[in-house]
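Q: Just below sit the structures, each encoded as structure tokens.
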Structure I
Amino acid sequence: MNNIIRITVSWIIALWISKVFIGSLFYKFDKTALEPQHIFSTVGTWIGETLNTTLGELFTEYGAVFIGLAELATALVLLAPIVLWKHRAKLHCIGGLMASVVMTGAIFFHLFTPLGWHPTWSVDNEAACQAVFSAPGLCTDTALANAALSIFVLGIVLLLINRKS
């Protein structure tokens, strides 16, 4: 692949992943957002029933913040070549790996826990729903797991196009 094309594709992927991760930080750090409350309590309950009650409670309480910090760190690594241009390929390679690892967890939880591929949670009204209002009192996010899968794949692409040959 031509070096200019490789660098351009690398930056497009890095910027997209960073935009998605940084854009979701508000929801990860805001304790009142309904969607992450549903996601992390559903997965936390599953962890508590499957592995360990304390671990499940910890995940329910702090999982969103922990994942948000991992996504923020990934975005910072992917954006670091703005000031550390000389290390662009290495940082994009590492950032791609980090993004794929974080999304591996998301994909696992969407596939193998009660969360499901299209999480659905209760809301009082349509205005409280940040995703799709699917039925009276129910909100469904049809894109969350698909976004996780796409970032997983893009992270691998970023890793592969930036690794040393």
Structure II
Amino acid sequence: MELLASYHPKVVHFAVGLLTTYILIELLFLIFKKDYLNYSANLILFLGILGAGASMITGNQAFHYADYLFENFDVKIPLGLIDEHENYATITMFWFLGLLLVRIYLTIKKKLKGVFQIIVFVLALTGGYFIYQTGELGGKLVYEHGVGTKIIEHGIEKSIPGESNQLEE
């Protein structure tokens, strides 16, 4: 459980980077209207969604680990803030998944131009807002509350003499 949780901060940056790059490619496609930008947008969006899926899996494990610490060691972890972060992450994942399905459909039907292209770009920008909110809440968890940092574990080890190996189970 703890192993996957430890990968969350590493994995999530791939999703953020890829989905943000997708938005930039979508803008370039809107301006230059080149087919290779359209196909690149689909590919980068697909990879970003895979990264978001991995982020959700590792984030879910991180949540369970935080909940374990909260329940067993009375660690003060803002579970409500974690829930809000998780909600935005879920919205972000499914928003971009829906957007990918729309893009693929419009690409196959050769209708991704004109007003549809503008709508897709606006939807991509809206997804950017969800990325921002998810990251903002994740940043608060780490930088304001220490969630996912060794500070919490070291505090537990100091408060329970001789029990430092218990966290590694």
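Q: Given that helix-only ellipticity at 222 nm (-39500 (n - 2.57) for each DSSP H run of 4 or more, over all residues; to 500), derived from a single structure, equals -23500, which label among I, II identifies that structure? Could the numbers behind the result be given before it?
A: Numbers: I: -23500; II: -29500.
That value comes from structure I.
Q: Can I ask one more? Which of I, II yields 66, 23, 20 for Cα extents along the principal axes in Å, as computed?
A: Answer by label: II.
Q: Out of I, II, choose the structure whose coordinates give FRET efficiency 1/(1 + (r/R0)^6) of positions 72 and 104 (r between Cβ atoms, R0 = 25 Å, to 0.05) equal to 0.05 when calculated.
A: II
Q: Could I ask something else about it? I, II: which one has mean count of other Cβ atoms within 10 Å over residues 24-31, as calculated, at 15.1? Write out the running numbers ahead of the final one.
A: On the way: I: 15.1; II: 17.6.
That value comes from structure I.
Q: Which of I, II yields 4.8 for distance in nm of label points 7 Å out along Cα→Cβ at positions 56 and 88, as computed?
A: I
Computed from the coordinates by the stated procedures, all read-outs in this text should not be read as laboratory data. This one's a predicted model, so the numbers in the text were calculated from it and none came from an experiment. Cβ atoms are built from the backbone, for glycine too; each structure is taken alone.
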